[in-house]
Structure P
Amino acid sequence: MKKNKFHMVMRVPMLVLACVIFSVNIKTFVRTGGLIPGGVMGVSLLIQEIVERFFGITIPYSPINIALNAIPVYIGFKYIGKRFTALSCFVIVLSSILTDLIPVYLVTEEMILITIFGGIINGVATSICLLADATSGGTDFISIFLNRKKGIDGFNVILGVNALVLIIAGILFDWDKALYSIVFQYVSTAVIHLLYRKYQQSTLLIVTSKANEICRMIYEMTGHGSTIIYGKGSYEEESSKSVVYSVVSSAEVNKVMNAIKEKDPESFVNEFKSERIAGRFYRIPEE
């Protein structure tokens, strides 16, 4: 399925907006609160803090962040998708430069507000990147690579990296800030799960008298197959009814359900979240 032209045109403006949000968030909430976010961003900020605290030298954020992203970017170009990785490189470079240019601005000194709103803003910026078919770089590349190419749960790898970063930050600086950083990451992840659902799946059970047409329509719209289960209605005892079983991306559910209702207004649809699936499941490849 080809992406529509409007989405293609809006990619760059969306990514520029995400870069601005990332940078402003770092200089207003993350830096003023002394938080250590996850991934390469957190490692970059941690290195900055270590060099400044122990050696009295202030080094810019951009060269550290860009250098640390070198290996993940290589993985992206080689194994994930060239356009996806190129757009992600744009995000990495622009957000890094903007972070150095934007001055630190104190919004509040209340740590719980810094943690929660910083996490929300970071989650929104990350979701905008993902919706524009890019990423903020770092461990996202590694997670996608492990998920798609090796069948390994990339979340556990990211969790391990983030835990190591927070342990180092806690030992060297302040355990309170490390604990607040965990809350920051949790809030950020919750926002991403709310706004971006490409990698979440939903199961559809569709009771219909037009099973073949609906199966064909689901495949044409999403690329996902379906299973037809033949049966009889217990109330009206209709033998012509069938149940179509299909798993689709959660981002596709609304358009699929609307199309089902147009195809068969008398259909009954039950949608529920799929916690885990095994076997073949079509995913639109990154470009």
Structure Q
Amino acid sequence: MSYHSTLVMLRTAAAVAVGIAIVLSLMTYMGDFRLGASDSAIADVNGSSAIFFLIFFLVLSGMVAILVPIAVPRLVFLLGLFPLLIGWRIASLSALPLIEAFCATAFVVFVLFFLVMVIHELRVPAVAGKPRASLTDVQLAFIRLYIGLDFVPHFTEKLFAGPATRAGDLQAFEALGVPDPLQFVLLAGVIEFAAACGVGLGVLTRLAAILTVCYLMVATMIGHHFSLGFIWASPGGGWEYPVLWSLVILSYVLGGGRWMSLDQVISERVAIPRGLEMLMGDTSPKRQ
């Protein structure tokens, strides 16, 4: 099977899995779906905006998987995976296991899609406009994707999973003595959403890395983690984890998102002003 045919098959499989999750979400909204979900879980999700966000992000993921040209596979992967992860997290927080299962299935297919791209890029010779990925490119992309998209569960519970889920964050912010905790929770969610886009998807990656680290340091100070010692597993959590997270993100200031980033996908097709390119980082299609 050719590279192109394999990608088409995988994106079709992802779209089918997401499509089933969409149908189940619509059935949940209409009150016709009970399998695997309790009545209280269905009442909670239908009684808030969570069900609408769940359907919206799953539809967005499915549309990307089907409509984005397969000739730009990195775009299919990045823009299809991101909303899927948000929908999956909402389903998980809303205790909808069957929808979770189909989201997980679609995720596995997207991972296979990524692996096929990696193998192809490592094998094909470098061609103008189509960068040949090196092992270093793949390693850096894998770390950045994970460390950036790790923000998805955080901003989803603050912005898209409904007030019942958000209540936990409100209590945490209130315990820290933050004034107007609801506004701060929403602000934190918006910043984390931007961080996931900037670092995880590679949008203005260099700038996003700097601003994300600033946010993490402020959050660490507000959470009093610097005064609780180093070890993260200690009571209250030390500063070990947020500083580790920050340093990994900060390393992308040096090179930017590169291969598996929207910055590079865009720069290959559009002339980018020099000032904007500096905020992206290195978008050159060729490697030494």
Structure R
Amino acid sequence: MRFLKLIVPVVAVSFVGGQVVGAVQGNAPLTLVLGLVTAVLAMFVYAKVVRWAEHRAPAEVALKGATPRLALGALVGVAWFGAVIGNIAWLGDYRVLGFGSATGPIGLLGFMAAAAVTEELMFRGVIFRLSEERVGTLLALVLSSVVFGLYHMANPDATIWGAVAVAIEAGGTLAAAYAATRSLWVTIGLHFAWNFAESGIFGTEVSGNGKTEGILHSVMSGPAAITGGQFGPEASMYSVLFGVLLTIGFLWLAHRRGNLVPLRRSARVAAVATLSQ
């Protein structure tokens, strides 16, 4: 019941906001405004339902310290995608032809903000966090990553390998980042920065959703294993490689900070959570 109390309102905001933002994507300023409104509303709803369903302050989305945590996540996200696209370009499979759209990235800011916030609230804030209470950090990471990969199968140009790659790299990295920091602001910043760099800056495909003209006008060609094919660089072997390395790094940090929940302890955590309802 606690899962339903948390997930249903967040999914509702995500669905309605996504429909509204998608309907005005041709209008960059309106997309920016509605995307940001969706992101803020989703955070507000999540905080409210956490207080209602779990009888606690939602520390994972506390406003205090939010800015440096967002910045940290964004820095990691940009560096991660920069490493991926840099390796693809080094092989000659990504080329910049000039500057792209001046207005496209403005709308993408709102669209990507809404996507990053709602997906992080659903997958790390609810699915991973509640699963971790029951089965421990590592198994919860696997379970939430699988669901995250399947979620991306609904995208227009989705492929089975693309969904697997997203599950391994993004699902693993974002869950591990939350385990290490216990802050959804970090994962939101990371998620947003990766997506915006991918499309808004470098002008490539995003998770099979098609290509939007970014700051740079670019072309990609070459083996799908390198470029990711129609799904975009998220299906590149470089994304998977660097994602696995980041996951390992965040899990190591979580271990050092004592944030890993082992399976034997997760049962006690779940019992406490149940009694607190």
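Across the set P, Q, R, relative contact order in percent (Cα under 8 Å, 6 or more apart) reaches its highest value in structure R.
Of the structures labelled P, Q, R, one was used to calculate mean count of other Cβ atoms within 10 Å over residues 59-66, giving 13.6. Name it. The correct label is R.
Among candidates P, Q, R, the computation of semi-axes √(5λ) of the Cα gyration tensor in Å, for residues 19-82 alone that gave 24, 15, 9 used structure P. Quick one: Cα extents along the principal axes in Å came out at 54, 50, 33 when computed from one of P, Q, R, so which one is it? It traces back to Q.
Every number in this text was worked out from the coordinates using simple rules, so none of it is lab data. What you are looking at is a predicted structure, and each value in this text was computed from that prediction instead of being measured. Cβ atoms are built from the backbone, for glycine too; each structure is taken alone.
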